[in-house]
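Structures incoming, each one as structure tokens.
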Structure 1
């Protein structure tokens, strides 16, 4: 049986997202609030998928 399970690497909380994108937590929070980052609010906490977030920045840099 083939392994079709996909591993999703989630980043929880503004501080962790900020570390990944190289911004301050305050800058990141404002970007999240304005919908400028591919992330969602789940149960009052921000969450982003690592690969989606990285791909977003690679696309905007091109």
Structure 2
């Protein structure tokens, strides 16, 4: 997984897995879902990210099964 924040456009992109995007769907006015050829979500774009997410603060936690 890779997370990229584009400060100049205030856009957050979350790549869940590297895959060729076959289709992009609007979830809402400011959220786009990238789908692979099998319909699986491979990326999420969030516009106006500062308003919608706590950009300066980020944490990652892996929980054992």
Structure 3
């Protein structure tokens, strides 16, 4: 199982980055919107942080 976190300005951009690196079979675990910088919530930059997981595709041997 591979778990990775990506940040971007939009959710779509973050998911596109994740799919480009891990492939199309990823699952979205969490999505968190944050504001960084600024003063008292003014003038900051809004970012989105997504955490995705990719399951191993190897068959499991159940003995």
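I have -13500 for helix-only ellipticity at 222 nm (-39500 (n - 2.57) for each DSSP H run of 4 or more, over all residues; to 500), calculated from one of the structures 1, 2, 3. Which structure is it?
Computed on structure 1.
If relative contact order in percent (Cα under 8 Å, 6 or more apart) is computed to be 28, which of 1, 2, 3 is the source?
This figure was derived from 2.
Please state which of the structures 1, 2, 3 yields 2.4 when distance in nm of label points 7 Å out along Cα→Cβ at positions 16 and 32 is computed from it.
3
Suppose log10 I(q)/I(0) by the Debye sum over Cα atoms at q = 0.14, 0.17, 0.24 Å⁻¹ works out to -0.48, -0.62, -0.93; of 1, 2, 3, which structure was it derived from?
The correct label is 3.
Rule-based calculations on the coordinates, nothing more; no lab input. Quick caveat: nothing in here was measured; it's all calculated off a predicted structure. Cβ atoms are built from the backbone, for glycine too; each structure is taken alone.
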